[in-house]
1. In terms of mean count of other Cβ atoms within 10 Å over residues 39-46, which of structures I, II is highest?
2. -1.06 is what came out when log10 I(q)/I(0) by the Debye sum over Cα atoms at q = 0.19 Å⁻¹, for residues 15-70 alone was calculated for one structure; which of I, II is it?
3. Identify the structure, out of I, II, from whose coordinates distance in nm of label points 7 Å out along Cα→Cβ at positions 47 and 79 was calculated to give 4.0.
4. As an exercise: Cα extents along the principal axes in Å, calculated from one structure in I, II, equals 47, 29, 19. Which structure is it?
5. Thinking of I, II, which structure, once distance in nm of label points 7 Å out along Cα→Cβ at positions 23 and 87 is computed, gives back 10.7?
6. Which of I, II yields -2500 for helix-only ellipticity at 222 nm (-39500 (n - 2.57) for each DSSP H run of 4 or more, over all residues; to 500), as computed?
7. If we compute FRET efficiency 1/(1 + (r/R0)^6) of positions 63 and 111 (r between Cβ atoms, R0 = 25 Å, to 0.05) for structures I, II, which one ends up with the highest value?
Structure I
Amino acid sequence: MLRVNGDPPFVFYAQRLLAALYSSEAIAIRRLAIAESRHSNIGKIVFEGAMLPIEKQVADFLRKGMKRGNLRTGDPKIGAMQLLSLLESEFLQRVLLGVVISVKPEALNSAARRAVETFLSGYARP
């Protein structure tokens, strides 16, 4: 099911993930957590309740690809953090700082393709 040449299953997964991370609700929660984090433990709560489960889900997804031999063997948790960083690299600062209010689905989909391509340049089996 997981393919390493950037075809639909991996790209679709990344696109769905970005759509969830950049929904208006998710952005609002992240902004609130950041703004309030120095006054309370809300940042930790949001991180543990939202980001860690996503990281674990991505790690599980990558672990399956590694077990199938589609991806280089490595630490799937590190791979998940790296993939998530690549997926968010084009938008995170701009969205959190309000430079960009919302990201169009087409832009998210294109960014997901680029992030997967970059990720696979390091993790795809030769």
Structure II
Amino acid sequence: MERANDAAMDRQQKIIPIVAERLVLGKEEQITGTVLIDKKVIDEDFSQTLTLQQQEVQVERRTVGRFVDDALPTVRTEGNSIIIPVLKEVMVKRTWWEEEVVITTISKEETVAVEEVLRREKVSIQRTAANE
């Protein structure tokens, strides 16, 4: 009788599978295009006129040749010249003004043309799609 019950139960039991869906996320690399970068050095001629300034110093020695009776002469400026007295003592114990040195500044301007090749870099970027 047990077997009859078991057989009846087997007919009544059904196995129903339980199903669940799962989602697996991921990523993959995909080439969507390329980029071509080109860099070139370009020579450009450069020309410009410049004004150059130059200063010269002229030194002149002037003979004075006299005794100093009053205060001793000092360095002085006359125009764009600096005058420096040169003194010496002589045996009579009087100060003899032997000479003076005159230093004059002379300014000159000169216009010159400068020509030179200047270099610069030029970059170009070209983008292409993946299907090309």
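Computed from the coordinates by the stated procedures, all read-outs in this text should not be read as laboratory data. In this text, all values refer to a predicted model and were calculated from it rather than measured experimentally. Cβ atoms are built from the backbone, for glycine too; each structure is taken alone.
1. Top value of mean count of other Cβ atoms within 10 Å over residues 39-46, among I, II, belongs to structure I.
2. Numbers: I: -0.73; II: -1.06.
Clearly, the read-out refers to II.
3. Numbers: I: 2.5; II: 4.0.
Going through each structure in turn, the value belongs to II.
4. Details: I: 47, 29, 19; II: 167, 44, 21.
The value was obtained from structure I.
5. Answer by label: II.
6. II
7. Details: I: 0.55; II: 0.05.
Top value of FRET efficiency 1/(1 + (r/R0)^6) of positions 63 and 111 (r between Cβ atoms, R0 = 25 Å, to 0.05) goes to structure I.
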